[in-house]
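Some structures are shown below for you to check.
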Structure 1
Amino acid sequence: MKEKKKVLLICGSNNQTTMMHEVGKHLNDFDCYYTPYYCDGFLKALYKANLLNFTVIGRHHQNRAIEYCSNHGLKIDFEGNANYYDLVITSSDLVIQKNIRGKKIVLVQEGMTDPVNIFYYASRYLGLPRYLASTSTAGLSHAYKLFCVASQGYAEHFISHGVDPRKLCVTGIPNFDNVDTYLNNDFPFSRYVLAATSDARETFKYENRKRTIYNALDIADGRQLIFKLHPNENFRRAEKEINKYAPEAMIYTAGNTNHMIANSDVLITKFSSVVYVGMALGKEVYSDFPVEKLRKMMPIQNGGTSGSRIADMCISVLEEKSFRSVYDSSFASGYKTYEEEYQASVTGDAA
């Protein structure tokens, strides 16, 4: 019997891990292995010193990924060193690990990308590591054969950042492509205002949490307010702050955020992908991103078929077959990059 080709799927957060599993379900003709997110080189030293626990490389996320894979009977190859892999599938290219460089890689968009900031430009033009700019530099490793993205709006977004349109394919992404299923849940409350917090402070970004809490109180305007804390947060600190400034609010440190969104009337976020769930379900949403821009970028709803579509694209890459990219599509041209927009604003030529 001919030996099956081997595929490594690199997990990460719970969202990334479940996305990888959803793709792997449709690769039955291949020998699939899963690994938590991992690193090497300088980052490995930081990892061993427990200085990366606030990231998907941290032991908390690694342990959750291992637990999930074990509970679902998935084969685990920690750090992908046990086998030779014909294909690697990952939801983050902020780090391209040494043992996958030069291999066939398919990148899958994990969700919302961070806003452009000084670290984005430092990464692109000064050669600083991409992970310093977080997901604002998603796709800029150019190390992959194919990048599967959530929507045409995101395809435009990534191309404007410098991603090659010949490597882009709009497939939709698991966890965000069939949100109506979240309406069937057993979360015990309804008709409340839900505030999904961020891990900005844990990832060295500024957030005035007192202002965030008061803003949520203003939007709630007397309605029940529930805070769902980001899994990377310092729970003790966050709970202390909420209890001080919004003592009547309920606080959840765990639970299915999508189900909480489905039962809410209003969703408040900062820079979180869960805003797309609220938007797709017709909720009143608040975000630090412009809502109209988010509507354009909202992941396509395809009845939960994104995993199958991505798997089909992975097979095309693995077997070196041609695939339909966005290269010839009309939305792959006719708009400005960030640099062009900046220059246009300086010269007064902005549209």
Structure 2
Amino acid sequence: MDDGVLAGVRVLEIGGGVPAAFATRWMAGFGADVVRTESAREQLTVDEAVYLLAGKRRVRTDAGTVGRLARAADIVVEDRKPGTMARVGLDPETLRSQKPALTVVSITPYGQTGPYAEFEATNITAFAMGGIMSLTGMHQREPLVTGGGQALYLGGLNAFGAAVTSYLGSLIQGEGDWIDISLQECMAGMLELYGPRGAYEGVASVRSGNHVRAAWGLYPCADGFAGVCALERQIPALFAVIGDPELEEERFRNPLERPNHDDELQAKLYAWFGERTKAEILELGARYKVPFGAVQTPNDLLANETLRERGFFDEVATANGTARVPGRPFLGLPWKAGALHEPGANTAMVVRDWLGEER
């Protein structure tokens, strides 16, 4: 347990894009021995590599050795195009017939089969095809994609959960699985009520930009952006903090009347937020139990005392110095940051440790 809940678990990462790297980055953090096979063409940026590859052993070797490493592993995670593994002698079904307890997780844009299986995709196209763009942006304009690589990272997160669940099942039943993760399906699962409503009621979602409604939206403030997500039971506290006497009137207090005056309430919130800093807004939220939030910049997050106290950031040793990156997702379980190794630096050690061979 001191070495992590996944200590002793062997994980092989094949493919090397963000989805596979993110899934196995969590496994490495929780103690697994993660080995990454390096491709001829690197798929990660320098910054992505620092974040996603820390704590992993990196090998460069031939396809035959990769196959033997796969059979020596407990979990294999790959994010290549459908059929690629089979073409290089690593067909997941064949691997599992040779080692039934093995868990193989394949992450692709649209799954292993189906009409889109062979389509190319990027983060933005997987984001759009998953339906999320039906919710992002103002309804008068084109839809937008959120910052970062949400579709790619969400695919990796789902792969992590599925892989660990399957591995636990293999410990109990002696049987692993081949898990097919589609980035499109991962994004579609984020739609909450908007997906079922569109599918079964035929009601298209209306993109609302920064505001679902006045009391549920994002506003510019004195030093950036902040917002509020107030449920009906929290409206009285919100109005008390704003302190505008007009908010005591029936048109704002009555939840059935309020939607008819949403533009007026939104204008009051624009004025209130614009006069205050993010820190002031957050302090008022904590004091009066109002669900305020603030848009944090990277520098804000690095200086955040709560994250620092919780040990959220990892210090990763690289050839160019120490980098600070997001680390443990929650407290309570051992977590290790690890160093960033050079491509192929651990080949001989891994072959010896996993295969008992000298290189």
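The table that follows gives values for the structure above.
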item: Among 1, 2, which structure scores highest (criterion: distance in nm of label points 7 Å out along Cα→Cβ at positions 37 and 61); result: 2
item: Among 1, 2, which structure scores highest (criterion: FRET efficiency 1/(1 + (r/R0)^6) of positions 181 and 285 (r between Cβ atoms, R0 = 35 Å, to 0.05)); result: 1
item: Which of 1, 2 leads on distance in nm of label points 7 Å out along Cα→Cβ at positions 77 and 205, largest value; result: 1
item: When relative contact order in percent (Cα under 8 Å, 6 or more apart) is computed for each of 1, 2, the largest belongs to; result: 2
item: If distance in nm of label points 7 Å out along Cα→Cβ at positions 85 and 309 is computed and equals 4.4, the structure in 1, 2; result: 2
item: Distance in nm of label points 7 Å out along Cα→Cβ at positions 53 and 141 - highest-scoring structure of 1, 2; result: 2
item: When percent of Cα pairs over 32 Å apart is computed for each of 1, 2, the largest belongs to; result: 2
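No value in this document is a laboratory result; all are computed from the given coordinates. Just so we're clear, the structure is a prediction, and the values are computed from it rather than from any experiment. Cβ atoms are built from the backbone, for glycine too; each structure is taken alone.
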